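Please go over the structures that come below.
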Structure P
Amino acid sequence: MYTFTYERPTSQAEAVKLAQAGGKWLAGGQTLLGSMKLRLASPEQIVDLGGVQDLAGVRKEGNALVIGAMTRHADVARHADVRATIPALAQLADGIGDRQVRAMGTLGGSVANNDPAADYPAAVLGLGATVITSARQIAADDFFQGLFASALKEGELITAIRFPQPRRAAYVKFRQPASGFALIGVFVAQTDAGVRVAVTGGGNGVFRHTALEQALGRDFSPAAAAGVKTDASELNGDLHGSAEYRAHLVGVMAQRAVAQALAG
């Protein structure tokens, strides 16, 4: 292992100052530490966010949940307010990785990293959530910008994410057995403003499936989802599954998600 300095700030202001000076944030470490071991990342300074206590926790804010960026997946999964208000979000968190990953990984770290097969981005985009940072608030539709890319600026820290309560929602994924990532994951949410459908695992990042949204807006049923075909040319293929296979999975997972949402 190469040489680096380690900082553990106790306030958001201190963390942001260190990052603006060139430090690399460490949240749950599920991506950064692995990248460092493989020599894919070599930060000279690591800023551990674990000491910033007000970055973790869940609170209700009207008809929404505000979840701190440093809240662990396991804590989201078992939190009473999450399970009661947005059970689909609790279920999603409970299906991330394995028990060790859920004990260490964080909401903010996952969203900031924006892995193209990660689960949380599907919930953020599918629910039309708002990403709250140290500088501003960013709508989900504006946040995700492609492969490992987001609207975050240098030194900008995700502090929390606000999830509005949907009328119905569900997330279903076809799990890649080795990693636990989604080969395809579909988050479906029926809200007062309409239906939102977010797909992860199929492209260069999470995306909204407008054809499914339109079909389900007219008829929120598995049959309506079954009638929508996904263009394989817009998806990626790899050794785990071709683009055509992933396109098929989008339809299957969408049908299952709608059925699950209707079942409550």
Structure Q
Amino acid sequence: MTATEESATDEDALFVLTAVLLTPARFPGVLGDDFPEVCAALGLEPYEQGYGLVLGQDGGGARWTVVIDDVSLVACALAAWDCGMEYDLSPDERSVVSVLPGWPLAVAVSAPGVPAPHDPPPDPESGRPPLAPPDAATWGPAQRRLGADEIALRWAVWREQYEGAEEPAGGGGDEAADGPAGAAEPAGPSHEGVRRVLREAHAYLETPPPPGRVRSEFASDGARTLRADGPGWSLVARTDDMAFVLLDDMPGDVIPVGRGPKLPALLRALDEMAAKPA
């Protein structure tokens, strides 16, 4: 998805490989539980309108992340790329907020005709190391959030594995699953991890969390996909269906939560307060 036309011999050229949105409603979940946390990780102010992150290489192959405040430009580029169309993502210099060495996310492609991706030399003035993707090789917050993102993206596939998770228990049904294989095993009616998540999610209704802790997007059949995060946990749900919980202290496990008598009201209330794409 290279969007620049400059010669590969131009060291100052940026060969765009990909881009992501950084807004309260949409941000790389792997980087943090909420919008301000992700901004802090990148050294940015949590500007309410958000940013676009443009990831590319210079003529020498070095990795760079260009932060721009033209969110609509990045949104248009992503929409075009998702449809398999070309889009020239060339930010105006006036929209550039910051240029950061390195990439905060793993990028599987590289620009043709330039050296392999590598970090630029450290900046002696800032002393800031180049950005690098979080370690997602072992279970932890980054891996937990990636798992929740995967469930939200492929809801129908995950939902089919848990047709039995409908019995209410402790405000919602709960069963434990041994990782992505989906081998559901009863966890009992008082799964403390699920109970804690539901309590903390309900507390968001009384004390609003930082922007982005609760996010909502369109789903099929008029429903919405809900994402909520908290200290050590992630929740994924559809407002017309059940929920899934992932916990830092339960590596690889996905816990289905049936609707029960209380979950639907909680999901509706969370959706009302959630950050939503414009």
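Who wins on distance in nm of label points 7 Å out along Cα→Cβ at positions 51 and 211 among P, Q, i.e. which is largest?
Biggest value here belongs to P.
Looking just at Cα Rg over 2.2 N^0.38 Å, which of the labels P, Q belongs to the structure with the highest value?
Q
I have -9500 for helix-only ellipticity at 222 nm (-39500 (n - 2.57) for each DSSP H run of 4 or more, over all residues; to 500), calculated from one of the structures P, Q. Which structure is it?
Structure P accounts for this read-out.
For which of P, Q does log10 I(q)/I(0) by the Debye sum over Cα atoms at q = 0.12, 0.20 Å⁻¹, for residues 123-242 alone, calculated from the coordinates, equal -0.49, -1.20?
Considering all the candidates, the number was obtained from P.
Consider the structures P, Q: one of them gives 19.0 for Kirkwood radius over Cα pairs in Å, for residues 83-194 alone as calculated from the coordinates. Say which.
Q
Comparing distance in nm of label points 7 Å out along Cα→Cβ at positions 67 and 227 across structures P, Q, which is largest?
P
Given 0.50 as the derived value for FRET efficiency 1/(1 + (r/R0)^6) of positions 19 and 235 (r between Cβ atoms, R0 = 35 Å, to 0.05), which of the supplied structures P, Q does it correspond to?
P
Computed from the coordinates by the stated procedures, all read-outs in this text should not be read as laboratory data. Worth saying up front: this structure is predicted, and the values here are computed from it rather than measured. Cβ atoms are built from the backbone, for glycine too; each structure is taken alone.
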